[in-house]
Structure 1
Amino acid sequence: MTDTSNYKPPKVWTWDAPNGGAFANTNRPIAGPAHEKELPVGKHPLQLYSLGTPNGQKVTIMLEELLALGHSGAEYDAWLINIGEGEQFGSGFVAVNPNSKIPALMDRSGPEPIRVFESGSILVYLAEKFGAFLPNEQPARAECLSWLFWQMGSAPYLGGGFGHFYAYAPTNIEYAIDRFAMEVKRQLDVLDRRLAESDYLGGDAYTIADVAVFPWYGGLAKGWQYDAGEFLSVQDYKNVQRWADTILARPAVKRGRMVNRMRGEPSEQLHERHDASDFETKTADKVPGENA
């Protein structure tokens, strides 16, 4: 690796070797499948292929919330995709999500299977399919969708920016960490100001905006993301803390955070979920307290 203080970008970038980062063994500059592997299919109408990262948790939380409302059609099989092992580059997964990112959903409830990828898209799809957690009337609908897409645009600065350079990069680069820490604190301030005037991001009601934002920024506020709570002084964002505590108290959120999870105490992990009874041997009502 080139010394960062002396590095000058070449005229034409080439992929010579892994960069030594935490995900160097799976990162590559090309799309498409790297190997042949079909995806399993379970008994439920919805087949989720995912991992219990913040993006994956959005969908499992949403599905558990729908089931809690009594939507039996939201029953799902959640299959583990181990991105550290490159399983997202299998031919079956790429057929569901050509971008090779978790989560990916197949809806087999109709005459033809429907693929849905990108976590925000999946949340909107499920909300519209079941008529829940997305207001029908304006301006509440616009407010909800605005905060949903705020998250989709902002989280890359948190995960791919701050998280990468603070927690995963092989070298600490002061400029990169400072640049993204400043942006993440600005984003926390955006949320804190909104939550000073509203119980939830979309207004008085819990919506897919909260489902999307909580795994990222709620996790950051509670100290689970990148062990960076003290570094970012997350305790100062009192309204974000109040909101995060409120959402974390929801039983469906606690269950959803467990699904496809590979970190933490074994009792807080449910690597695959195929039935509601799968939670019975786990501590589903325990509040986790480590990185997620």
Structure 2
Amino acid sequence: MKIGFIGFGEAAYNIALGLAGEGVSGIRAFDSMAGDAVMGKLVHARAEEAKVELCGSAKDVAEWADVLFAAVPSSFTMDVCRGVKGSLRAGQIYADVSASTPAMKEAIWNEISATGVLFADAAMLGSLPKDKHRVPITASGNGAAKFKETMEPYGMKIMLAGERPGAASAIKLVRSIFMKGIAALMIEMLQAADAYGVSDEVVASVAKSMDGTPFTSHLDRLVTGSALHCVRRAAELKGSIAMLEEAGLTSEMSAATKQKLEELIPYEFAKHYVEAKPAGWPEIIEKLRKN
């Protein structure tokens, strides 16, 4: 099996390094920065470490590879797609691991579908430096199943998300709203706790509320509770924002949370759920979708 990479940055380097550890040899790659006076040194050093042969063009790699990874920044992924389109062939796997939007992944598929290539929208959901080729990947598209079948024997971890290109990227980017958002919220909380000298007490209090409870239970409790009590909770955050300002700290996360809660006020959830509480978070999200 011939594995090729277009783009040999962090993603391609770590995947190739991991595959080399599994005994995969003969990997080829092209990176537009290979000839750069500064960045080229890093590209060549990484290629040497991962035992990857650098090629002169993206087309060279595309014409040769059975499994072709497009591993470039999202702003370049369509250019790459168009550049190698004429070199793609039926049955070849084209795995786009860029952090592009679902709409972009769908556009890429529309661009190359006539070639007969098997397309995998491959979204990486973990730490590449830590996991290398074993980084969890969610894949969708007409080539996702073949991608999984081909690469899992070499240690890759691939979960399928259907045949619609863009579905995998949607999972990644929606997940990022929470994963990146909660990290930013934690930082804002800890800065405030530090400013008032109550870090240990705040962390212990939040841990008591969160530890040992399944994530889905938190979703049900926090989403339905926010819907029912959005007026009071939005008002409470005014105090939190004022406190942060008094401490000379920024309050972007708290202000955004207050705004999201205020967006729930016109729905008057509290009036609609006087006799019985919502069954769970899907009930709230459904009402938001309908309106």
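None of the figures in this text is laboratory data; all of them are computed from the coordinates on show. The structure displayed is predicted, hence computed values, not measured ones. Cβ atoms are built from the backbone, for glycine too; each structure is taken alone.
Structures 1, 2 were shown, and distance in nm of label points 7 Å out along Cα→Cβ at positions 36 and 204 at 5.0 was computed from 2. When distance in nm of label points 7 Å out along Cα→Cβ at positions 116 and 260 is computed across structures 1, 2, the figure 1.3 traces back to 1.
On mean count of other Cβ atoms within 10 Å over residues 140-147, which of the structures labelled 1, 2 is highest? Evaluating mean count of other Cβ atoms within 10 Å over residues 140-147 on every structure, the highest lands on 2.
Work out the source of -10500 here, i.e. which of 1, 2 gives that when helix-only ellipticity at 222 nm (-39500 (n - 2.57) for each DSSP H run of 4 or more, over all residues; to 500) is computed.
Working: 1: -10500; 2: -17000.
Only one of 1, 2 returns -10500 for helix-only ellipticity at 222 nm (-39500 (n - 2.57) for each DSSP H run of 4 or more, over all residues; to 500), namely 1.
A value of 64, 43, 33 was computed for Cα extents along the principal axes in Å; which of 1, 2 is the source structure? For Cα extents along the principal axes in Å, the value 64, 43, 33 is produced by structure 2.
Here mean count of other Cβ atoms within 10 Å over residues 236-243 was calculated and came to 14.6; which of the structures 1, 2 was it taken from? It was calculated from structure 2. Here distance in nm of label points 7 Å out along Cα→Cβ at positions 100 and 252 was derived from just one of the structures 1, 2, and that gives 2.8; the source is 2. Can you tell which of 1, 2 yields 13 when relative contact order in percent (Cα under 8 Å, 6 or more apart) is derived from it? Comparing all candidates, it corresponds to 2. Given a value of 19.6, 63 for Rg and Dmax of the Cα atoms in Å, for residues 108-219 alone, calculated from one of 1, 2, which structure does it belong to? Clearly, the read-out refers to 2.
Structures 1, 2 were compared on percent of Cα pairs over 21 Å apart, for residues 188-267 alone, and the highest value belongs to 2.
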